[in-house]
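What follows is a group of structures, each given as structure tokens.
Every number here is computed from the coordinates shown, using simple stated rules; none is lab data. If you're wondering where the values come from, they're calculated on a predicted model, not measured in any experiment. Cβ atoms are built from the backbone, for glycine too; each structure is taken alone.
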Structure P
Amino acid sequence: MNEPNVSNRELIRRAAAAINPRRGPYGRHFGGVGCCLLTTSGNFYMGVDIDTSSGTGFCAEHSAIAAMVTAGEYEIAGIVAVWRDEQDHLYVLPPCGRCREFIRQVDEANLDAEVILDDKRRQRLRELLPQHEWPAPLNLRL
């Protein structure tokens, strides 16, 4: 991970502490997924998901990133999202494709952010987001 060095378990623990589930109208869920991200300057930001019936909700990574940007930071060293089932088992949730692209677009340096995959594994975003380069213009006459 980019500086500073924080264990996977610590990031997972902080993400789990952010979980605050609530059932909303129409069976929607709020706060059931927690996210913790660590910036390259050593600050932690938490977020939770909001699932809406209109499709305007967002993932926990989005709210953690919004908190980070609100504080004036943009570079992520490490990020993890977790969910707890009804039997109290904790799961690490790799970021969906939308979140991977969102992380990338916040700052180009985030391609080197480390995504926590479980308590022992992590991988750089660039490895989880293949073909991440912006396309070059074609030199074709059609």
Structure Q
Amino acid sequence: MKYLLLILAVLGVIVSSLALREHYRTYGDSPCSINERWDCGVVNHSPYAMLAGIPVATLGIAGYILMGVLALLRSYRLLLVPTFAGLAFSLYLANIEAHVLGVWCIYCVISLGIISLMSLLTLGTVVAQLMRKPSPA
């Protein structure tokens, strides 16, 4: 399981890096500007793309690195904390994209899929570990 989670964390770093590139790219030059509903440039230049002066994509990169390290160490119970925090924050951002901005970022949606999968896999692993432990007699 650790390698699957590690691969997902690396993919998360890649997707977050692409979103960070969009954050610093000039307007009108976005390769993922598909139509009026799908435009990474609009999302990554919005006020919601920053948190305490730090680009959200940078926080994503740091979070995925942390999750990758915890997966590599097989610290699955501890990994539950950043995966579910990341999932909650990704859902919050998806809500902003859907109901405030009205525009979606393909990188953000892919990241939401990655963090959702990581959360489910981590939760499943922790539950399986708890089920395997023998009960004290």
Structure R
Amino acid sequence: MTGQPVTTISLTARRSEGLRGRLRVPGDKSISHRALIFGALTVGPTSIAGLLEGEDVINTANAMRALGASVERKGEGVWSVMGVGVGGFAQPVAPLDFGNSGTGCRLVMGAAAGCPITATFDGDASLRKRPMRRLLDPLERMGART
């Protein structure tokens, strides 16, 4: 200590009413990817509220569109997906671009592996360097071809 006096503050805790109110937490990227993919794998409409609208998630939405699902933004964080069903993905006309999203890329690889389509998965230079064998090996054992 430098010899300065210590100041003390008295605090008193009192019982109070419980907290009440509503709280909206921000969207979660991992859950947002999955919500779009699960919506695309269903038959019929899926409504999603609280979607995190970052670049990675938007790339997953674009991939679902390219695979034949109807994906529409209805408002801030509110999206609608009209799914094509399990195994119902359509042949994309161009490579699926995931930018820098390893999560989106890997999740969609797994979802597309059971479909009778050929799809090219791409992304930025960083994503192209990331290891994919840990995903591709089990998908190949289940019948997917790389």
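Identify which of structures P, Q, R gives the largest calculated value of distance in nm of label points 7 Å out along Cα→Cβ at positions 9 and 65.
Answer by largest value of distance in nm of label points 7 Å out along Cα→Cβ at positions 9 and 65: R.
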The value -23000 for helix-only ellipticity at 222 nm (-39500 (n - 2.57) for each DSSP H run of 4 or more, over all residues; to 500), derived from one of P, Q, R, belongs to structure Q
If you rank structures P, Q, R by distance in nm of label points 7 Å out along Cα→Cβ at positions 33 and 121, which sits at the top with the largest value? Q
Please state which of the structures P, Q, R yields 1.9 when distance in nm of label points 7 Å out along Cα→Cβ at positions 41 and 57 is computed from it. R
